[in-house]
Structure I
Amino acid sequence: MLFRGYRFEHPKTEKSVSVTGWSFLWAGLFGVGYVMYIGYGNVWRAAAINAALGAFYIAAVGITSFIPPKMQLIVVIGLVPVLIFIQGRAMVDIIRMGFRRRGWMIMQG
């Protein structure tokens, strides 16, 4: 399943945080801001991924300037949801690793 949610539980306080399917969209759209909002995760790693994906998109726009304009439009617009998906998965993985490092229990579902 592409958007498998997670539930994180603190072993002592039993506080729980859920990352559901919609979280992948928000993480994909807001990137490092979403990692900061959740509060657990390596913000610097998230910022590096944001910057790398942004640079990739800018490079793709530049490279597609050598193909016909209609094809360029299709590639540039089609690349946006792909990058949102990649960034969302990466940000949720960063959050998951952050909870794991702090000793929280991770349950899929």
Structure II
Amino acid sequence: MVTQTEVNKIMYILAIIGGIIAIFEAAIGLSNIKAFNFDYRLISRIVAIIMAVLVLLSALKPDDPIPFNWVILLVFSILLIIFGSFAGGIIVLVAAILGLFSEADVI
């Protein structure tokens, strides 16, 4: 059986990796947008970068700016996926599901 601290470490690692990938993915999406073209893609990439930074803040400084638990990670992962950072959002979603399972004593 896996202990709670081991699951938390895996959640932290997945959240950090997912946040970094989401920042890179959104930045690459920003580079493909033409200047002064304010449409959904530009705004969604900026929001995705903000969500990814919030995920990183949540993982690097738990409970200081933003609490680090599976509910917060689930919300951020859904928002990352909606706003166009699929790979990073899926990795953060895996961290959230892992936290849910560990809290429910499935793992």
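Values quoted throughout were computed directly from the atomic coordinates according to the rules given, and no laboratory measurement underlies them. Keep in mind that what you see is a predicted model, and the values were worked out from it rather than measured. Cβ atoms are built from the backbone, for glycine too; each structure is taken alone.
Thinking of I, II, which structure, once helix-only ellipticity at 222 nm (-39500 (n - 2.57) for each DSSP H run of 4 or more, over all residues; to 500) is computed, gives back -25500? Going through each structure in turn, the value belongs to II.
When percent of Cα pairs over 21 Å apart is calculated for each of structures I, II, structure I gives the greatest result. When distance in nm of label points 7 Å out along Cα→Cβ at positions 24 and 80 is computed for each of I, II, the one that comes out at 2.0 is I. Out of I, II, which one gives 37 for relative contact order in percent (Cα under 8 Å, 6 or more apart) as computed from the coordinates? It traces back to II. For the structures shown (I, II), Cα Rg over 2.2 N^0.38 Å, for residues 32-87 alone is largest in I.
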